[in-house]
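Any read-out appearing in this document is the output of simple, stated calculations on the displayed coordinates, not a laboratory observation. Worth saying up front: this structure is predicted, and the values here are computed from it rather than measured. Cβ atoms are built from the backbone, for glycine too; each structure is taken alone.
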Structure P
Amino acid sequence: MKWKKRGLIFEPRAQYDWVITHASTPFALYLSNDRYRIYFGGRNKENKTQQGYIEVKLQDSIKITYLSPKPVLRVGRPGLFDDSGVLAPWIVRHGELLYMYYTGWAQGVSVPYYAAIGLAISYDGGRTFKRYSRAPIMDRNDFDPYLTQAACVLKEENVWRMWYVSAKDFRVENGRPIYYYNIRYAESEDGIHWRREGITCIDFRYKGETRIGRPCVRKEDGIYKMWYSYAITSYRIGYAESEDGIHWKRKDEEAGIDVSESGWNSEMICYPFVFEHAGRKYMLYNGNSYGKTGFGYAILETE
């Protein structure tokens, strides 16, 4: 597997008040023909992330045709679990509805932040989303005692399958607070109520590794394939495969993409989203500073 980088798609430059800086964790939703809507998180002047989107045409290059002037999902009211940010969207079509799984973020006291997974539903094709509940659908419990975030969800017949990020530890090292988190698994019959058994799918592999985040899972020819971010110092993109979606083998050396020598993704590469269009496989991803430089794309090279 080798990805050819094609450059930036979107760079945040205070186009609207919801996207003063950052354009993080992109997710592409197919609309029709060569049209896609790419959802992402932009930060406002208070540094709070909210969800908006661009619409693009995928042809020889990616051309932006629209940028939403307002976010489709704003932060929650003060005191709610998502009052400081709504992050990392993953959207599933469910009949005529769109289910958006997102990370709700709130500032912490003894820890830097708290995070849990929320659900918002669109009744108008994804132009706006309404919260299913003011509370998260997946919060902390004994299996996930520190946080849950960054869900990836697939529907398979009568089973909804989720791969999500969970922190297994929190430490203060050299005066710096650090969550240690990896990727775990849950199932549901309705996409709302989830069963968790503490199953870890992608765990630490390298000395000094602290974070494994934002999974993107596809099933191809009977094999589950996952792209994700992992960090020893700064983020890189990893890759794993599984026959059942539960037991995974890390193959990071086969990810086929790394930081560039210079430019917007020279220090960090993270938050991949992989999809297929017109027989070609695309990857959306963020670069330096967790999306401060925007997001770009790469195309899988074929022999």
Structure Q
Amino acid sequence: MPELLPDVSLTERSPSRRPLEWVGMQGIDLPVNVAEPGYRRTLHARADAQVDLPAPDVKGIHMSRLYRLLDALGDGDALSPAVLERCLQAMVESHRDCETVSARLRLQFDLLARRAALMTEGLAGWKAYPVRLDAVMARGVFTLRAQVTVVYSSTCPCSAALTRQLIEQGFTQAFAGQAQVDPAEVAAWLRQNATLATPHSQRSEAIVAVNIAVDAADFGLLALIDRIEAAVGTAVQTAVKRADEQAFAALNGQNLMFVEDAARRIQAALDEACDRPAVHVRHLESLHPHDAVAWAEPGR
């Protein structure tokens, strides 16, 4: 018979006798199956899992029990609110000997989506959207919140106005004293000088969190991402040809926005469709060495 191995978490008591709010693990690598309408893919996720430890004299929880429950997430059904709720319930049940009544789980992964070019038929590429799912079972009450990050382009309205003024001044100087101007001459001047000045634009990101209904069939991640991209109008592109780049330039010109504009647009697009949307936008300024940021939170 193999020798019985010691387990100090069972045989020893905590000398300080204090309860702990959360105990567990962070950064566990997992494959997870993500299914949305028209989408199904196995993705690499990192999981954080913890339970509470109310028993003041218990020396330690059973980490291996949590790990095995998480490991099963990669082998079973596609992720859903119901799957996460069952996992949390099992985490609590596995630690009844620690008097555990609550558990929490965070999953982080990149949702890979195929995105078509703006103009070129048949041209597409992959885009990764960082996702975070926060699931909590607190004394029998299950809550779930999803966070997505969407990258877009933002062109400064102030910079655009200053640019237009310089082009206007250049045009006035070029055609000063002419009572009539030949449209062909104007077109030729614009081809050469319309970029006399250009407004600054930059890659920007929207980090959006919403509550997910615990009885929902899926998380609605792609629908949420699509709604955010439609609100800003200038989602970054993957594969492009010149026609697509020109269309993207036009979208930027038609969607000038301060960081405040972007936050308000997204919040307005989500208010009726989502539960307690919280928006954080960040413009990685090309004019400044610092970022411009704005928040729009529920109840404000």
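The table for this structure:
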{"item": "FRET efficiency 1/(1 + (r/R0)^6) of positions 4 and 28 (r between Cβ atoms, R0 = 25 Å, to 0.05) - highest-scoring structure of P, Q", "result": "P"}
{"item": "Among P, Q, structure where distance in nm of label points 7 Å out along Cα→Cβ at positions 36 and 60 as derived comes to 4.0", "result": "Q"}
{"item": "Origin of the value 0.75, where FRET efficiency 1/(1 + (r/R0)^6) of positions 172 and 228 (r between Cβ atoms, R0 = 30 Å, to 0.05) was derived from one of P, Q", "result": "P"}
{"item": "Source structure (of P, Q) for distance in nm of label points 7 Å out along Cα→Cβ at positions 140 and 220, computed value 2.8", "result": "Q"}
{"item": "Structure with the greatest value (metric distance in nm of label points 7 Å out along Cα→Cβ at positions 212 and 268, set P, Q)", "result": "Q"}
{"item": "Percent of Cα pairs over 31 Å apart derived as 48 - corresponding label from P, Q", "result": "Q"}
{"item": "Structure with the greatest value (metric distance in nm of label points 7 Å out along Cα→Cβ at positions 124 and 252, set P, Q)", "result": "P"}
{"item": "Value -9500, calculated as helix-only ellipticity at 222 nm (-39500 (n - 2.57) for each DSSP H run of 4 or more, over all residues; to 500), assigned to which of P, Q", "result": "Q"}
